[in-house]
1. Name the one structure among P, Q that helix-only ellipticity at 222 nm (-39500 (n - 2.57) for each DSSP H run of 4 or more, over all residues; to 500) of -7500 was derived from.
2. Matching task: 1.00 is the computed value of Rg/Rh (Cα atoms, Kirkwood Rh), for residues 5-108 alone. Pick the structure from P, Q.
3. For distance in nm of label points 7 Å out along Cα→Cβ at positions 29 and 117, the calculated result is 5.3, so let me know which of P, Q that is.
4. One of P, Q was used to compute distance in nm of label points 7 Å out along Cα→Cβ at positions 85 and 133, and the answer was 3.0. Which one was it?
5. Can you rank P, Q by FRET efficiency 1/(1 + (r/R0)^6) of positions 61 and 93 (r between Cβ atoms, R0 = 30 Å, to 0.05) and just name the one with the largest value?
6. Who wins on distance in nm of label points 7 Å out along Cα→Cβ at positions 13 and 69 among P, Q, i.e. which is largest?
7. Which one of P, Q has relative contact order in percent (Cα under 8 Å, 6 or more apart), as calculated from the coordinates, equal to 37?
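Any read-out appearing in this document is the output of simple, stated calculations on the displayed coordinates, not a laboratory observation. These figures come from a predicted structure and were not determined experimentally. Cβ atoms are built from the backbone, for glycine too; each structure is taken alone.
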Structure P
Amino acid sequence: MSNRSEVLATRLENGVRELVQLASTLNDEQWHTKISAHDQRTVGVIVHHVGTMYPIEIELAQKLAAGQAVEGVTWDAVHELNAGHARDNAACTKEEAIALVEKNSAAAAAAVRALSDEQLDNFAGLSLNSDGPRTCQFMLEDHAVGHAWHHLLKIRRALGSPTLRVGERAEAAVG
């Protein structure tokens, strides 16, 4: 395990801890709050979505770690996947969503910790970014590592809670 992979895995776990901590305190009305006028998914669906995406995000990062291009994964396909997930999981419970996040994020963190610095630095074309060359570390930071943080902050905004300001350390949100 490299120091860099440990830092990335810890950042992933910190975001998950924050997301789970918030999700576990929500009442039924909050759980069913829509994220925004643009994103009509509910808070509960978003929490479940985060857990659902970890295996996919890690698989794509591992391809880049092996120097293989990620092809055919477009933002249109991602939006279609997310819409289908929202339809199929509209009735997800808080308990099942949290359990999924915890299970899949633990596997994701273990997979991140298993990466060497060389694998983190490997790169290939990434179809999500116009087939431009991206490193495994970029993919992790932009997706698996940052996913819980991204949605946590959107959920906080939807619920009228304070968010971290640009430049604040993530640790400031703990406690």
Structure Q
Amino acid sequence: MIKGEKTGLRALEKEDLPQLRDWRNIPDFRKHFREVRELSMHNQEKWLEITNNRSTDFMFGIVDLKTNELIGAAGLLYINWINRAGDFSFYIGREEAYIDEEGFAFDAAKILIEYGFKNLNLNKIWMELYEFDERKLKFFREDFNFQTDGKLRQNCFEGGRYWDSYIISLLRSEHK
């Protein structure tokens, strides 16, 4: 387990899948993900198998260190080992927080970013966020200094309209 002050990142287990499925199927969460359909246990089982077998994916369960309770999921995915860049995936599912106010999200994101730069030797950690995902955009821009690399115009259809998506990233040289 990779430990921070409040959270730890640990390997995902098959026993975690029902909880992850339930969180991913929360409509207010699902609209933020590229996979927008309702997920089944079969989907989750196949996803874990594929993720565990790819050398480009590092996916973790986020746990509360005080209770050892699974509270979310985070990962660095689709790592390009030549360019040293990985796609950041992240959410707090407990109490449908998404990004919580108690500091669990901050702590988990901090340790995953440090893991990416210090252990995986990444140069860039990036993510695609839709323009309506204001909480996550603000969180990563203000708390971690992620910069906007670009905008994909009308790249997401949600709530009866098209939205832009932003590619934001943090370079190793910009990391505090």
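1. Derived from Q, not from the others.
2. The value was obtained from structure P.
3. P
4. Considering all the candidates, the number was obtained from P.
5. Comparing P, Q, the top value of FRET efficiency 1/(1 + (r/R0)^6) of positions 61 and 93 (r between Cβ atoms, R0 = 30 Å, to 0.05) belongs to Q.
6. Max of distance in nm of label points 7 Å out along Cα→Cβ at positions 13 and 69: P.
7. P
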